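Asks: Before anything else, here is the set of structures, which you'll find just below.
Derivation of every value follows stated rules applied to the coordinates shown; laboratory data play no part. These figures come from a predicted structure and were not determined experimentally. Cβ atoms are built from the backbone, for glycine too; each structure is taken alone.
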Structure I
């Protein structure tokens with residue numbers, strides 16, 4: 001792939017960190033959850049996230065990746081493990097919140113690539129990842145039933161804010 005603009009390297013670094021965290025979210029869920037349906041959901045979606053991570057590793061050189069990956073792994077694991085303690089609805093609401101953020105994050109990158117009319121292959125890869133993340137969000141939303149209690153809505157907002165902070169940090173470090 002041709003030399004990437006600095007803004008895009010920063011975005012891809014945040015994507016790589018996010019996909020690393022996503023794999024760990026599912027590992028956290030699997031570590032603590034015994035519900036067979038949730039375990040199936042987590043196993044399937046973790047495989048997809050591992051695929052996204054591999055795609056990003058093909059584009060982003062090791063020296064361009066976030067130096068905070070150990071932090072993203074721990075944060076991701078906790079983001080999966082904590083709701084797993086509270087049951088399926090909490091897990092699904094968490095995935096809904098995470099994937100809602102990821103959808104928006106990928107969309108911003110796609111729009112900038114479109115505006116600059118560059119790197120159509122990379123744009124297609126990001127769009128593919130985005131579509132799969134939307135599928136994860138929609139499946140989780142269907143499974144939690146749409147009515148989320150106030151405590152879970154608060155948790156979802158915290159997850160969204162944490163995701164924003166992680167993206168801001170990963171863009172830089």
Structure II
């Protein structure tokens with residue numbers, strides 16, 4: 001729970017709303033139902049993480065096909081094979097999608113990646129150089145934010161990991 005609360009603090013500090021829910025404990029589901037009412041909501045994630053089971057917890061009448069967790073791998077099994085949209089009682093819809101193997105970035109340059117991290121974007125104007133990559137440049141606002149705690153270490157490490165996957169070519 002400490003790690004969960006840490007992530008909650010990180011993301012709330014940069015402006016995201018974090019809702020703690022549990023399908024196993026049936027907690028927080030009413031809040032989710034309210035949030036998606038009269039909207040179109042798409043669930044996306046890795047194969048076998050429980051997207052269809054989550055929808056069944058919210059709306060048991062849908063009775064979406066699910067599979068048990070594999071005893072061999074300890075992971076859920078790929079069950080949903082195509083995206084399907086369901087009308088919600090009272091208005092709105094929810095889309096169940098097949099699982100993804102990985103996410104990737106398209107047409108984002110190394111130079112602009114930090115602009116997609118709101119807390120880094122706020123520190124950007126403190127960088128000495130306008131082309132700062134926030135790695136080892138002098139007088140880097142993002143690195144200063146990291147030292148002062150306005151940029152979390154977890155988010156900075158995520159930035160660096162993503163940065164390493166982007167080629168040097170410009171789009």
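Asks: Tell me which structure, out of I, II, gives 28, 20, 10 once semi-axes √(5λ) of the Cα gyration tensor in Å, for residues 40-119 alone is calculated. Please list the in-between numbers first.
Replies: Working: I: 27, 17, 12; II: 28, 20, 10.
So the calculation was done on II.
Asks: Moving to a separate point now. From which structure (I, II) was relative contact order in percent (Cα under 8 Å, 6 or more apart) calculated, if the value obtained is 17? Numbers along the way, then the final one.
Replies: Working: I: 32; II: 17.
Source structure: II.
Asks: Between I, II, which one scores greatest on Cα Rg over 2.2 N^0.38 Å?
Replies: Values: I: 1.00; II: 1.28.
Structure II gives the largest value of Cα Rg over 2.2 N^0.38 Å among I, II.
Asks: Of the structures labelled I, II, one was used to calculate helix-only ellipticity at 222 nm (-39500 (n - 2.57) for each DSSP H run of 4 or more, over all residues; to 500), giving -8500. Name it.
Replies: Details: I: -29500; II: -8500.
It traces back to II.
Asks: From which structure (I, II) was mean count of other Cβ atoms within 10 Å over residues 16-23 calculated, if the value obtained is 25.6? Don't jump to the answer; show the numbers that get you there.
Replies: Numbers: I: 25.6; II: 11.1.
Structure I accounts for this read-out.
Asks: Any idea which of I, II comes out highest on FRET efficiency 1/(1 + (r/R0)^6) of positions 56 and 88 (r between Cβ atoms, R0 = 35 Å, to 0.05)? Provide the component values of the computation, followed by the final result.
Replies: Details: I: 0.75; II: 1.00.
Sorting by FRET efficiency 1/(1 + (r/R0)^6) of positions 56 and 88 (r between Cβ atoms, R0 = 35 Å, to 0.05) in descending order puts II first.
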